[in-house]
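Each value in this text was obtained by applying a stated rule to the coordinates, not by laboratory testing. Treat the numbers as computed from the prediction; the structure is a model and nothing was measured. Cβ atoms are built from the backbone, for glycine too; each structure is taken alone.
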Structure P
Amino acid sequence: MSNPDLRDYVDSLGSEEILRVEAPVPRDFVITALVEELERRGRFPVLIFDKVIGSDLPMITNLFAQKERVYRMVGASEADFPSRWLSAEANGIKPRMVSSGPVQEVIQQGEEIDVTRLPMMRHYESDAGRYITSGILVAKDPRTGIRNLSFHRLQVKDPKRMGVSLHSRLHLWSYFCASETKNQPLETAAIIGAHPSLLLAASAKTGMDTDEYDIAGGLLREPVELVRGRTIDVEYPANAEIVLEGRILPGVNEDEGPFGEFTGYSTSRSTRNVFEVSAVCRRKTPYYLSVAAGASADHLNLARIGKEAVVLDTLRKRVPNVRNIHYPKSGVNLHCVVSMAPGPEGTARQALMLLFGLDPNVKLAIAVDEDIDLTDDSAVNWAMATRTQGYEDIFMVPKVFTIRLDPSSRGGMGSKVGIDAMKKPDSDATVLALKDEHIQEASEILKGL
């Protein structure tokens, strides 16, 4: 029996979790506008577009917009997702090779290649062109042969050529630099559409010696089945929807961007690399998967949710009075709130400093007491307003490595700010509160009005 795929996952969803649009929709801007309008209304359905103007393929987007849905992707709840994730990282299941799969039902090479037929889109007016946002790039370390899966935006330049940015400067960037030193291209596959477990695994922040296919296997509880590339020595999932085979070219740089990134800003910050397509492999009737661009819940959750489990686990082990963490959407994954029980003096600062080391993207971290609802920005702001004095509760770490997509960063460097917004042991302040019985009585009165 083959692995579950994207179609199996979509079929497992209840009708209330899917919004299907049967009428033709423009490929540029409108789908992004629809995602944003649904978010404003507090709705986060999986969106399926049967007809995207300019393409023959249906599109799926917004898979990761709701956190509870993400937990269920791997058979977990909010409470046990961290342990589920950590188990998959620690006890990954290695993939297995198969001779064929649906992803190679159609193979286009040479003059048959035309990636512009895919329903990729311009998400915002400022985008330099149409982009693939869900592409998982798979490559092998030219020094060790270990595979890496990671997300990188792809801008369509012509039917066989795409701009790619490796701005995270992590594993794939290291692989490319090693290949470029030898003036060799880096063989790479771009996976577009697979079971959500594979996308979650590709978002993992792991060591250089970890193959994310192992993590995906751990999440699926079975080996990921792989087929060999037809034009490159790279393996990819047999039941993927679409895969672009190709090479990232050495010594070739072209403008890429701007693009609407997760920060809510349009950015041209890019390594300006070029991906040349050598084959398009796909199902006969594939779905095209897109990740909503900009500061969408789809984009932010996918980028963070696995990392969040690792950060929380490490914080709890090193600072036992840490209870939970939350990355507020308003902070676009650059802010994090830490809930803590009272502990020895200095543990709040210890937890915040450790957090900065675990997640280099975080630039503002706030420690709060357990009585503060982490998910309520107003409650967190109230804690900072009433439990913080700047001269003793705020510290800054200047000139630290950070993500270049932070529009306020300078040359890949930024600052970290930690705020201890916890009640101090000598505080004589009493939080106002009403008894449950009085609240209940007020509710009963309101029912009759």
Structure Q
Amino acid sequence: LDTDACTMCGRCTAQCPAHLTGKPLDPREIVLKVGEVMARTGDPATSPPIGVDADITVKADWVFERVQPEEIWACTSCKACDEACPVNIEILDKILDMRRYLSLMESNFPTELGGAYRAMENSSNPWGLSQSERAAWAGRVEGVDIVDPGDPFAHEYLYWVGCAGSFDDKNKRVSEAVAKLLARAGVDFAILGPSELCTGDPARRSGNEYLFQMLAKQNVAALDGMGVKKIVTQCPHCFNTLKNEYPQLGGNYEVVHHSQFLEWLVETGALDLEGARLEDRLVYHDSCYLGRHNDIYEAPRRVLGRLGGVEVVEAPRNGTKGLCCGAGGARMWMEESIGKKVNDERAEELVETGATRIATACPFCYIMIDDGVKGLGKEEDEVRVADMAIHLLEAIETADRAQAGTPTFIAEARRSELAILTPESEGEGDGGRAALPPTTG
């Protein structure tokens, strides 16, 4: 009945980042084409929801008579179309259902996505790297406990690092920053290290439901076997999957994103921001899976806004109308060869705010926005892109340095970047908190 409810206003199309950058996807057309196939192949056949060219025929009850795979694979699953629809049509669900058919029944998916599928199946992560390297970053942070799934989980919180935070060089520094902040606040946490598998988000978002359930069931069995109750994530995609989709498979946990958790630590006084300053103009980029998918918009802004000296500004498209970075919907693992790159479009908008710092709260956003800013010729000392945890830790350690003259985390990170992210350059608990912070934005 969704298709009959469409008012054909085009608000979904006007908000779609794929359509805005010249891709073949038009969300309104998806809805109308599905309605057309249903109407013209029904018994009895009825008039389509909108007039169509007489030369266009629908020979079978088959949606791909009218919808092309190129349209479906252009979607970033940002949910901007659903958010804009005045009659609440669930457009994204239709696109994901069609992806599921193309992927599982016809093996009709972009060639490069096959590499990610094989990597998730064989190596349990889309990067295709050895699981033994998952906790390599933790060796550079003092006191990070790595728990074996065969042992009971004796800590209050599980820090779910995610694949990007474990394998991507940029995001390893985010993992270090989050771990250092948790340690400073006296949080009792541990990580799974090599035993942590991909949540399966890229598989489900690209239609490979079989692969998603294979990974998810293994994770649920491990987490339940250990007795994990509370999880802190740094990736909105992991957060969304663990919080909203694992319950479908029996995995019920209290899950918060690190932006929410850091806000709670700051508000309760566990994380002291006294003297923490950033003498910069800062703009925050909304993550689609944190914002539109989970309605968390204010937590990152409130944390960053608590820093002294910082001027927080907004991009023209922000909040519910924020523009996607282009990596969602498993687009991170596909080539973008048609039209303008979505991350370039978003990077231009963020740079035009005059900000000297861009804050993200998602590993994919970090990668895409940083690449887009560098593509504009902006050097690190002109516009610094980093996860909010890195910005926050830099401000805190700058205050520490002012008091004690100690080196800052950010100086180490910048030295790593200047070394072109080579492996060589990458270089205790309160236990008494009874509940996680509120799960709203």
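Odds and ends about this structure:
- Identity of the structure behind 20.5 (criterion: mean count of other Cβ atoms within 10 Å over residues 269-276, calculated), options P, Q: P
- Once distance in nm of label points 7 Å out along Cα→Cβ at positions 261 and 333 is evaluated on every structure in P, Q, the highest one turns out to be Q.
- Test item: Rg/Rh (Cα atoms, Kirkwood Rh), for residues 37-220 alone calculated as 0.97, pick one of P, Q: P
- Among P, Q, structure where Cα extents along the principal axes in Å as derived comes to 78, 51, 39: Q
- With FRET efficiency 1/(1 + (r/R0)^6) of positions 173 and 397 (r between Cβ atoms, R0 = 25 Å, to 0.05) derived as 0.55, matching label from P, Q: P
- Given -8000 for helix-only ellipticity at 222 nm (-39500 (n - 2.57) for each DSSP H run of 4 or more, over all residues; to 500), calculated: source structure among P, Q: P
- Computed 19.6 for mean count of other Cβ atoms within 10 Å over residues 253-260 - originating structure among P, Q: P
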